[in-house]
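Rule-based calculations on the coordinates, nothing more; no lab input. Because the structure is a prediction, the values reported are computed rather than measured.
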Structure 1
Amino acid sequence: MPEKTPSPAEPVSALRAVRIIECGEEMVDFLEFCPDLIWDKPHFNYRRETVMRKTFAEKLCAAAAALPAKYKMVIIEGWRPPHIQRRMYQAIWNRKAEMHPDWSHARMVRYVNRYSAPMNKRVPPPHTTGGAADLMLADAKGRVLNHSAPFEPFDPRSFSTNAEGISPEAKELRQIMAEALFSQGITNYPSEYWHWSYGDQGWAYRGGHPNAIYGAVEPPGWKPAPEDDIDEPLKFLHS
């Protein structure tokens, strides 16, 4: 059973205690299922997939429709293949290791695990379940809005949902997005304001549900892009 007071960091050790009872739900193409969603530019160099679990897509579509008229929901990614998850984890690890060569292995694990889940059969990374998505808001013309000011978009100081020092406008954007998503039972990983999920272990942990309903999944007939199915870390497409 989940802890009574979930840790904002959601350590793997805590999520491991949450059982997964896979419901077998299908995945759908979220851009076809909810055409009002805006597909944002990628952050890494790989082929992104446009699928997620059907119930999650339904809830996300309803949340997008619940936004004030001057906003639109932006999606960066839904389901992520395991090989991409491994490469992303290594990319973040390598970047942080270059920045902090003095950090111990244990400190590196704590930091990197907070922002990129390692591959783990008992605790599958949220995106590999089809029940997680990275989300932001755009204006009525589809321009992605600034959720991090005065920090740069990829400054870790802005990552926490309740980050200190962000502007009133950024706080308001996060609150508007949260109200729409929470109304559909979609929950937020507190260490990343953009990461939302339904049905996975994180969702069960945050909400005190007896079990998760989504485990790691792969779309029927899916095959990875050959150029992506390699062991090298992903390359960042931003500075």
Structure 2
Amino acid sequence: MIARGVEKIVEFLFPPACPVCGAPVSIHGELCEDCFGCFDWIGRPKCVRCGYPLPPRADGVSKCPVCAMGECKLEWLRCACRYDDASREVMLPFKHGGRIKYAKFMSRAMIWALRDVPADCDIVMPVPLARRRLIHRTYNQATLLARPIARAMNRPLDVDSVRRCHRPDMGHMTPRQRKENIRGVFTVVHPERIRGRKILLVDDVYMSGATLGELRRVLLRAGAESVCGVAFCRVVRTV
């Protein structure tokens, strides 16, 4: 009762507003209708394994060409929307500019994206950030997204079983350069927490898959049973 009373006072003093444009909304953290419509949300049809959006005429197809060839880097992957101009306008300020207020609607969208996959993971793990970058940025954006996802799934959040060493930023690298740059960057420091567990990795954007693929490799080597993933947005190319 006390908590609800405090919540009402906060809502009175700070009315809910769209985190992107500031327009009035009914709930804190939700997007207004106009901003919601700007994002290219990933619906159906899509690959049953990696969630890659498929053209409407492919409604009877279950897998994208990459997954059909067995080249998916995870057991399964889901993303809320495409990486385009609209998602970039929130992703970059969220990741590099301290706009952590975006985390609420982004994590909600990611929870929505997980609606058609089994909720049988044991651990929710944000992709680790190197210590140097964490000190500079002051927060790990993947952790901000992972926390409400773990809470919604009623699963523990693991933020310290894996460490990441510093490497050059991969924003402008080719897929091949990304794969080479990320190799060996992760170290499992608590294998006893990983062994025999099903792990859901959380990241902000899925580009080439190099980061999640390398993290999956070291987790499986440490004894994880399976590794899947979720991200807010993903790069979509012609397949």
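Worth pointing out:
- With percent of Cα pairs over 15 Å apart, for residues 84-147 alone computed over the structures 1, 2, the top value is the one for 1, the highest of the group.
- Comparing percent of Cα pairs over 27 Å apart across structures 1, 2, the highest figure is found for 2.
- Given 31 for relative contact order in percent (Cα under 8 Å, 6 or more apart), calculated: source structure among 1, 2: 1
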